[in-house]
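Take a look at these structures.
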Structure I
Amino acid sequence: MSTRRHILKSLATVGLLAAAIGGTAVQAQTAAFPSKPLRFVVPFPPGSGTDTSARYFAKKLTEMTGQTVVVDNKPGANGFIAVRAVQSAPADGYTVFVGSNSTLAVNAALFKSLPYDPVIDFAPLTMMMRAASLLIVPAQSEYKTVAELVAAAKAKPGQFNYGAGSAGYQLMAEAFNDATRIQAVHVPFKGASEVVSAVTAGTVQFAFAEMTSAQEMVKAGKLRALAFASEQRSPTLPAVPTATEAGLPGFTAYTWVGAMVSAKTPKAETDKLASLLTAIERLPETREFYERLGAEVMNGGPEEMRNFQAAEIKLWKRIATSAKVELQ
């Protein structure tokens, strides 16, 4: 019996040692993360606020960890291509989805069914930025105010086009249609830069565009901004009236960007990434970077981002219902 007790005691000791060694190995692995290059997958082409955010955070993350961060633009198909790229990659924390209100909230309100669930399929890491949108027309447009644009569109129902580089901008424009009782027609594009180019060329009569992609064109006189869809005027374009001042009381339209990973990613790697990216978000230079772009940094880690995302999905579903948008 004493021999048996000795053997059992020895096995228990070995088990405890193995568990301790295993735990130490996991801790060491997590501490070393990331130990190889990372990839930020972006659902829009270069030039969008999402792409700009991804590149800024990629640069800062490289400086913090010494690991290269590659920004991989995969535009098109309402963000589905980028989402598939993230879902098909190993869920090891080395592939990050840098998404926007379109891919992470609005699509849930605009489509009857999605090839992904923006809540269940992703684990939130950090919020990045928020920017109010500009209502823009070509520089040579005869419309110098929102009232003039609306009057002309009402005189020609169904003959005015608006451009949208994502589902989010489509719903903004549909909310504008609903608020002004006009019937402008949606023309889809792959991203904000394409929309800005289309408005500049006069291919479409108007569009909502994020401040980060349009303000320099407005400053250069290549676009005309009729309204800034925020509660206050922008300090970088102070001459542009708010939507309320332009005759649309209470009308606001914001885009936002946040980072997520596959929900299958181990918690240790998810937490480490969230910690790193949230630290970047809180840097004073990050706030200054976004202020120069006419945007604002959003403070919040995983829990705040998840709560914000849920509220946004609810908001855009309400807007889609109010504007009587036909689900795709």
Structure II
Amino acid sequence: MFEILFLGTSASAPSARRGLSAQVVKHDEYRFLVDCGEGTQRQILQSGLGFKNLSRILLTHGHLDHILGLGGLLSTFLRWEAIDELEIYGGRSTLDRVRALLYDVVLRGNQPPMPLHLNEIKPGTFFETDDFTITAFPVTHRGPDCLGYAFEGKARRPFLNERATELGVPFGPERRELVAGKEISLPDGRRVSPNDVLGPLQRGIKLVIVGDAGRTDNLFEVCKDADALVIESTYLDEEADMAKQFHHLTAKQSAALAKQAGVKKLILTHISRRYREKDVLKEAQEIFPNTSVARDFDSFQIKRDEGETIS
């Protein structure tokens, strides 16, 4: 299961109720901050999440409303918070701007309070654990090196506890060995293989996060069959020409992408102050009913459809 907590959901400038772009993706003990707009550190504290394990930051692009909070965050780490290391991931031009912000403005010749790594990434899988991966993919917006991120759980065969009990498999290391793909022997001499107690291969959970984007036709493949798609909705269709001019999306465009790609859940963010939330939601739901408009501090759990298997 992935969980996403929205810390900032406004477009370009904060509003009275919405901070600038930032969200945290959680999976077991892992925490990933995706973008870090101005004021993000206060949102982290107000959410109750705190800074523990929040050592990896993924940046979609280098516009200030998505990175300016890094300055305050590092300044806080200099004086108040202890963190073992900080990993920041992004495209080359994004990291060039982050480097100038952190080293020239915040640190001013001083050393960071912890190992600080600016990791340039290109489209492809750049982070992997035993049970999930993170893949970067190109997004078209203003300027180079804009990225989105796909969090994907690895396919697995679920352990059938009732079946194992019927076969007399005791609780403990025997079951762990079966999950690991090893055959075991029971006290009465019978052999139990993994195929006896593992169900059909199930697809992993897929969460796709798109930052600012000016088109959707190049996002279909990466969004295909996603359990959840988080994407911007800066404009309504009545101002589609303006959306095109500034390389942003309308609620209608994002909803059409979700429908075409077979997405299960659509979550809209990056909401302009010029619109009412209910109007954004109405425009999207007319095309894709399972749509939500994220608010600051909203949290969504992205779970697997237990009935979905790989044939």
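The numbers here are math on the coordinates, done by the rules we state, and not lab data. This structure is a prediction, so every number in the text was calculated from the model and none was measured. Cβ atoms are built from the backbone, for glycine too; each structure is taken alone.
Here mean count of other Cβ atoms within 10 Å over residues 121-128 was derived from just one of the structures I, II, and that gives 24.8; the source is I.
Upon calculation of FRET efficiency 1/(1 + (r/R0)^6) of positions 65 and 145 (r between Cβ atoms, R0 = 25 Å, to 0.05) from the atomic coordinates, which of the structures I, II produces 0.90? Working through the options, I get structure II. Each of I, II could give relative contact order in percent (Cα under 8 Å, 6 or more apart), but the derived value 25 comes from I. One of I, II was used to compute helix-only ellipticity at 222 nm (-39500 (n - 2.57) for each DSSP H run of 4 or more, over all residues; to 500), and the answer was -6500. Which one was it? The read-out was computed on structure II. Ranked by percent of Cα pairs over 14 Å apart, for residues 185-248 alone, structures I, II are led by II, which has the greatest value.
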